[in-house]
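A.B. asks: So, here's a batch of structures to check.
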Structure 1
Amino acid sequence: MQIRLITTGGTIDKIYFDALSGFQVGTSDVQQILADALVDFDYDIVSLFQKDSLEITHEDRQRIRDFIVGDDGSHYIVTHGTDTMADTAEALKDIKDRTIVLTGALSPAKFRASDAVFNVGMAVATVQVAKPGVYIAMSGKVFKAGAVRKNRVENRFETFGQS
């Protein structure tokens, strides 16, 4: 099974600029995360853009969608900022015959105490065992697209609308 990782930016790829006292989206650390983990599966990485998720537009979501629909793969991981990750999952949820898992981080991958490595690992596991559909893998949980939101107060993802 070939897994295609699509990077779009977000906190997972943020770097700290001390002189600016702020963060900016940098190049993706996903390749390094996978190399450090000594993974043994076929994958490639495609960078579509590097944006904070609050800056992702309808056109950007359409670009992700068009790439996946037009691609010959079947298993995808999309690294994405957490603030609008659920919106992008919702925009992709009706894509047929693909398993798509979105993941990201609540703190940059470059930080020692980051959830990035764990979340990427969760996404890798999920994309290999889940049925076709769109999912979010964050903080040790897997959510179906269309029934998940980010709780900004608690800084976590949660299910809604299901009984």
Structure 2
Amino acid sequence: MDKIPITNIGFEKLEEELKTLKSVERPNVIRSIAEAREHGDLSENAEYHAAKEKQSFIEGRIADLENKISRADVIITKKLKSNKIIFGATVTLGEIGKKKQTVYQIVGTEEADVENGKISISSPLARALLGKKIDDSVEVYSPGGSKEYEVENIEFL
């Protein structure tokens, strides 16, 4: 079984989601199924079928989260120290030729959220940045075209 790198914050979010699914969502859907059964004929009971479908989704997500949690390689980013970009680094990039700065944290695939500045370690940008130092430049090829960046800062938050 391969380990999945994940930040401590991302791991806590997975655990919280799992806890909510088990302690809130699962009991709610079980009650919904029981209530729908009381309405009689199950073959034409839309409430019953919707509740069973929701139950299937919840159980699938629980299994998925338990699998990811069991394989997680939790990395506490505050304890990391490096002058190079590694997993967990928060990187400030300047787009060469423009006065535009962007800040990204390199995280695991499960916690990636580009709109909130978290990019997956497997993304083209993160792969290009790994091992770079402050003042290094990097050219990134993506479906949107090629862009060139300069590493302006590396932090571990």
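Laboratory data are not the source of any read-out in this text; all were calculated from the coordinates shown. What you are looking at is a predicted structure, and each value in this text was computed from that prediction instead of being measured. Cβ atoms are built from the backbone, for glycine too; each structure is taken alone.
A.B. asks: Which structure, out of 1, 2, was FRET efficiency 1/(1 + (r/R0)^6) of positions 52 and 84 (r between Cβ atoms, R0 = 41 Å, to 0.05) calculated from, if the result is 0.20?
C.D. replies: The read-out was computed on structure 2.
A.B. asks: For the read-out log10 I(q)/I(0) by the Debye sum over Cα atoms at q = 0.08, 0.12, 0.15 Å⁻¹, a value of -0.20, -0.46, -0.74 was computed from one structure; give its label from 1, 2.
C.D. replies: Checking each candidate, the match is 1.
A.B. asks: Ranked on mean count of other Cβ atoms within 10 Å over residues 116-123, which label among 1, 2 comes first with the largest value?
C.D. replies: 1
A.B. asks: Which of 1, 2 yields -7500 for helix-only ellipticity at 222 nm (-39500 (n - 2.57) for each DSSP H run of 4 or more, over all residues; to 500), as computed?
C.D. replies: 1
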